[in-house]
Structure P
Amino acid sequence: MKGDTLEPYKITSTRGMTVDTQDYHPEPRVAAIVASHEHPEFIVNVKETGKVLMVNYQDIENLTITEIGAARFLHDGGWDATHRYFMTAANQSNKIAVIDSKTDKLAALVDVGKIPHPGRGANFIHPKYGPVWSTSHLGDETISFIGTDPARHKANAWKVVGTVKGQGGGSLFIKTHPKSKNLWVDTALNPDEAISQSLAVYDINNLDRGFEVVKVAEMAGLGEGPKRVVQPEYNLAGDELWVSVWNGKTQKSAIVVIDDKTRKLKHVINDERLVTP
């Protein structure tokens, strides 16, 4: 589309055959669109077909699309630390597809836990295995660490090099920051309120020690409601964590600001205009 008017330059179909059974799907959904750092391309996840489309927009009139077979059902994902490899969840296949955006090829399909849901995932330097990208899961309590450095840590590349247990299933987002030693994991869809209303936080250098529970909903002081704690995000400096506390439409929601180093409350943003922020 044209950026200033949103007028379509070109419309193309995502319909096609599924990657596994080769059945025609008439109405597959697009689950993610990501801009490549390597080429003038958009990376498009087509959910039901399990295919990733590398759409080169350099010549709109003669549009070039490279189709990569991955796995069903593609959802969201994020970059490894080098911004070359796109790590994307095929959630109902219990896999992470690794897309090499430089060569426009599938680098690997990695088996992980049940229904991976990484958001953008979390990159950090594992004390034993080197650079890893991590995902949590909707369907179980595990967090999986995948090696992402084929040049210097070839034996670990595109493999689950380690796992830890979290509070439970129902996780939607996992987060860290280059300047932080913390790894935060939400469990917003867990049926246990004590779990859905809190975050688990790990020390990256001591993952085997387990996690600390931070009771975010309690910090918010909102009163009644489900108060689901979801999607921790860092500020630019990496010293604060901003977390949404989701409540019902007629109930109070909030954004809770936590000091990353001390894991203590800094501020609660509580405004009637915040409805499931």
Structure Q
Amino acid sequence: MAAVREKLSHEERTAAEPREDGLHPVKLNRIEQVNESIRLLRLSVLDHQRGVKFLPGQWLDIFIPGLPKAGGFTITSIPRDAEPVGENADKADGRPYLELAVQNSPKNPPAARLWRPSDEILGTQLVVRVGGSFVFPPLGVPPQFVKRLVIIAGGVGINPLISILAHLHYTNTMPPSVQFLYSTKIGQPSPKLEDVLFLDRLRSILKGNEDRMRLSLFITGQRLELETGSGIDLHYRRIGQHDLREALGPVSERRNAFCYVCGPQGMTDELVARVRNEDSVVPDQVLCEKWW
């Protein structure tokens, strides 16, 4: 009988990924419950003059007191939020800070620690380090070469993708066409808009970019009601091949199309293969983040 392979830790799984050398002390100073399984954490950067430099899409090694191995969590805020601030900066916005969306995962020690009751962990000082290569623009590619950006998110796989999209919006550097396909399962009855991770943020970004952005929401499980005129294409099914083909645009223009995929393992592997098999798609321009 074959031996069962022990699940790798975050540091072991990402050993070949680039990491910065520096470590940054931070303090957990805000916890927001999004729904029954996801909470948003804000980490205040303690060195205001240094801040934390990162690219949208990257993750953090998080060293938690008492745990032997670091946890890995994707940054959901934008680089501007973690930049150094001067003495005269607006203190009300809390910068510099890093934001994370953490799923309740009792079998993952770092995640389980960050899901303890708020009054037990608020104020905890942690140490973080930036890493990862799933970034925009793609390494070695001039941003102006990207004419069409297709973003496919599944569940909490939206984490690096919301950082990428929000950064493009804030810096006014959106490609001419952005197609955002977001698939999520809603388990709780009578769901509200706020129960869908980052949906409010996506809607806000969409309002300022209707001329170049399309947002398609694919929901399984419970139904979610959106008001008329929301600007969101709402579907109660999984993402299909027709959706991918439409998002990729005309075959003649796909040389300048880039696709980012992040979601559960089965979904990511399947959709990456489907996109790469489409006519005129450049396989190396279909990028994915594998965090399992």
Structure R
Amino acid sequence: MFDNSRKRPIPEMPAKVALITSPTGAAVRDMIKVLRRRRTDVDIIIIPAQVQGAGAAESLAKAVRLLGMVGADSAIIGRGGGSIEELWAFNEEVLVREVASAPIPIISAVGHETDFTLTDLAADLRAPTPSAAAELATADGAQFCRHLLQLDSRMTRTLAKRIEQMRREVQRLETSAVLSRPERFLGGRRQEIDQLSVRMGRAMLIALENRKSQFNGAIGRLEALSPLGTLRRGYSICLNQQEQLVRKASEVHRGDAVKVILASGRL
């Protein structure tokens, strides 16, 4: 319930702030005065509650439960200073649990700076006084406007600088060779294309010659290894009557007919 990890940030520019306090005390007047000074456009809704005495804790807890119905962006719960007995309602469990589970961020502002209650620990933020809580509940409208004006000025300067850069780039392009003398630029490109075409033609011829030489060399090697090539070098082929190759003299007998194949003709 008191873990800091569950605490929510307070909206800087809320449209509506709820005040849970006594509607007749000095605290509510102080909070309204500060809120109006900081933001004239912020809506303020007062959820009246009993802040001391019997039944105060239940009255305050009921007011916290109403936060989900009033459309506020944040809330302040608190009262002005008093004795420990007068502030004791802000230590009651029924109120502390409601504050811890409230649907919107809550600022606790109970008593003076030296006063501490369990509601302070359960709330999303503690303020030392109700006036200080109003300061924390919304950003200063005038300061926010000045910040917006500074951002606008910075964006205007950045945009003007970018426009000037683009204008200079356009001027540079207008005076470039491509736009000012397009025929010269295109003429140079044509010359480069012609030169490239010549180089490509030469490269293709050289490649074809290389392939032709490789092809002729392969043909020569095939002819040298072929049977006809062997015959042209002075060799012959001898076949018996069954057209079988005669490799040895012992395979031929006296009176056998043989056929001799030469490079040109037969015997």
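Work out which structure the value -500 belongs to, where helix-only ellipticity at 222 nm (-39500 (n - 2.57) for each DSSP H run of 4 or more, over all residues; to 500) was derived from one of P, Q, R.
Matching structure: P.
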Worksheet item: So semi-axes √(5λ) of the Cα gyration tensor in Å, computed for just one structure, reads 33, 23, 18; which one of P, Q, R is that?
Response: P
Worksheet item: If P(r) over Cα pairs in 5 Å bins from 0, in percent, for residues 131-170 alone is computed to be 6, 20, 13, 15, 10, 9, 9, 6, 6, 3, 2, 1, which of P, Q, R is the source?
Response: R
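The numbers here are math on the coordinates, done by the rules we state, and not lab data. Everything numeric here is computed off the predicted structure, so don't read it as measured data.
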